[in-house]
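Derivation of every value follows stated rules applied to the coordinates shown; laboratory data play no part. Keep in mind that this is a model prediction, so the values were computed, not measured.
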Structure 1
C-alpha cells in the first residue's frame, strides 16, 4: 500500500472518529437521603445528558437565595460552567491526553484525594448504569416496586459499600439506584430515562452569556 493511500486511510479514520453520535441519553433524577431535607435545593430534580464519551450536560434547578442557576456543558475538550441567573460562564479546556466526560452518580469527595473505594464508586455514572453492574458480574434478583413499576435488582459490593440498581421490567429502564455506606443510604429516583436523537445544540458554546476563560492549571 502506498504512503499516500495509508495517509488517506488515516485521515478518513480520523474524520469518522470525530463524527457526532447519533443518539444521546437523557436522565432526570431526584436525590433522597437522610441528609437531604424534603423541599431543599439538594432534593430538587436534576437533568443529565450524555452522548458517547465526549458530550455531557448537567441542568440544575435555580437557587435564587444563593444567586445561582447552574448549567454545566461539556463538549470535550471544552467545558462551560454557566450561571443562568447572572448570565455568566467560565470556560475551560481539558488538557488531555484523554478526552472523556464523566457523570458520577455518587460524586462525594475531592476527585484529587479519593480512597480506592470512593474512586470505584464514582465509576457508576448516569447513562451507563447497566454497564457498571454488568462489569461487576451482578446477577438479577427480584426487586421492590418503585412508582408502580415491578423491578429487577442488581447488587454490587465495593469495599464496605453496597450499590444497587433497580430496573423496571417493562420497559427495561433504570428507575432507581442506591448507595449504602457507613450505615447511611442515598437513593436517586428516576423520573425519566430516555434514549433520543442527538441534539448538538445542547452541547454547544452557550450564547447570550459573558464568558470568562479560565487559566490552564500548571
Structure 2
C-alpha cells in the first residue's frame, strides 16, 4: 500500500495569497491543524495552525511569512509505513503527496492512515489474539506460524514491539480462529511465554482502549 492509494482530494490546498483567517476557517471546517500550500498545483509547503497564530495580523496573506514545515511531504510511491513515520515524527494532522513534477496530488489524513493500518493488521477480521514474549535471538516467525498452522489455523497479522532496555520482543499475532485455547496449549508445550490472550469480544475492548488512547495522543 503506497501513498497514492491513500490520497483524499476532499481537503483543498491553500494559496499564498490567502489570509491567515481564511486558512484557519478551512482548518476548522475539515478539523485539521495543517494544510498544504500550492500555487498552480505546485507544492510550496505546509502551513500549520501555529504558523498562523504567530502572524502579526490574520488579514495578511500567508505568503508573507516563513513556514515552520516548508518541505513536509511524501512522494506518491512511498509505502504506508514511511508515511506513518513521517506523520508521527512531525506530529502532523495530514501529509501532502507530491509527484515527480512537484505537483500536489492531494493529502493523506490521519483518519485514512488509521483505517488503512487497521486493514493491514486485519483488525476487522474475526479471530483471536495472542501476545508472546520471546528473546530477540530466539524469535522465529516460521516456528510461530508452524505452531498456529498445526492447529488448523493461520496468522492474519503480526506485530513486533521492541524495548530499549531489554533484549525481549513482544510478538502480537492475530489468528483466524475465535477459540484459540488449543493454540495456547501448543505454545505452552513449546515453553513460550504468553503475556496475554484475547477472544473476539475481549480483543474488541482491548483495541477500542488502544484506539481511544491513540486518538487522545493525536489530539494533544
Next on the checklist: Using relative contact order in percent (Cα under 8 Å, 6 or more apart) for the comparison, can you identify which of 1, 2 gives the largest number?
Outcome noted: 1
Checklist entry - When mean projected area of the Cα convex hull in nm² is calculated for each of the structures 1, 2, which structure yields the highest value? => result 1
Next on the checklist: Tell me which structure, out of 1, 2, gives -3500 once helix-only ellipticity at 222 nm (-39500 (n - 2.57) for each DSSP H run of 4 or more, over all residues; to 500) is calculated.
Outcome noted: 1
